[in-house]
Structure P
Amino acid sequence: MPYQDVYVLFWEQVKLSCQEGRFAKLTMAKTIGKPNLKNIFVRPVHSNDGIKVLVKLRYQSKETEDEENELTLEDTFLFLKPYLKTSFSSVLLFTTTKNVAFKINKKGAGKITENAPTFQNVTYVQKDVE
């Protein structure tokens, strides 16, 4: 199955884990080539207006400052999509009940696998109060 279709199925698990309060973290890993972008991390944020996450782009070089954006799940889905197969070949979802890995092979096919959970609890990112 093409990776785009499998990514949509994977993202349904991300949304469900957020709705059920099981979402601990999401990491884009396995960089393709030698990009300056090292990882993308997604963590849950305490929010009064729906489910929000903090998306952090971490770079290899010390000269490039890490970037952070607070987004909705729908915006995060759209934000991460262009990085698939161009910058990263895998996305790891960590929940309190299971780990879910989405991987793209060299032929462009997507695959989802599940493993035992790494995280026991959800830790929310605390927003800075100004």
Structure Q
Amino acid sequence: MTVETRVIVQRDADIVTARQLGREMAAQAGLSGSDLTVVATAISEVARNIISYAVCGEIVLSLTLKNGRQGLMVVAQDEGPGIADIDQAMIDGFSTGRSLGLGLPGARRLMDEFEIVSKLGEGTTVTMRKWRR
């Protein structure tokens, strides 16, 4: 049975909710200490991007198991404008908005697995996983 939680992200308060639920689910997956903070920070980064670039989207949190290891999977999806150049978007300091350009590359560094798929005019999906050590 998959335990899954969905958070609609359209305002700042939703970022806080997604962070808190992500932290709680990460603890359920057996993560602890600084890993809980790392997960919350990565969720904040992708949720902030939803609000900044797509206006509305969703964070889906689920407990996951792979090769006997427990972890948390975070999927951030939106139907925004999409990302024209993913490679460029993953470079520290690059931003098409008014940010520092550290969100996506920072989230990638914080999590154990990171994948981004984007199509212009259709939206972006970021899938991240953090595994119990």
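Every number in this text was worked out from the coordinates using simple rules, so none of it is lab data. From a predicted model like this one, the values you see are computed outputs, not experimental measurements.
Quick one: helix-only ellipticity at 222 nm (-39500 (n - 2.57) for each DSSP H run of 4 or more, over all residues; to 500) came out at -10500 when computed from one of P, Q, so which one is it?
Q
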task: For Cα Rg over 2.2 N^0.38 Å, the calculated result is 0.99, so let me know which of P, Q that is.
output: Q
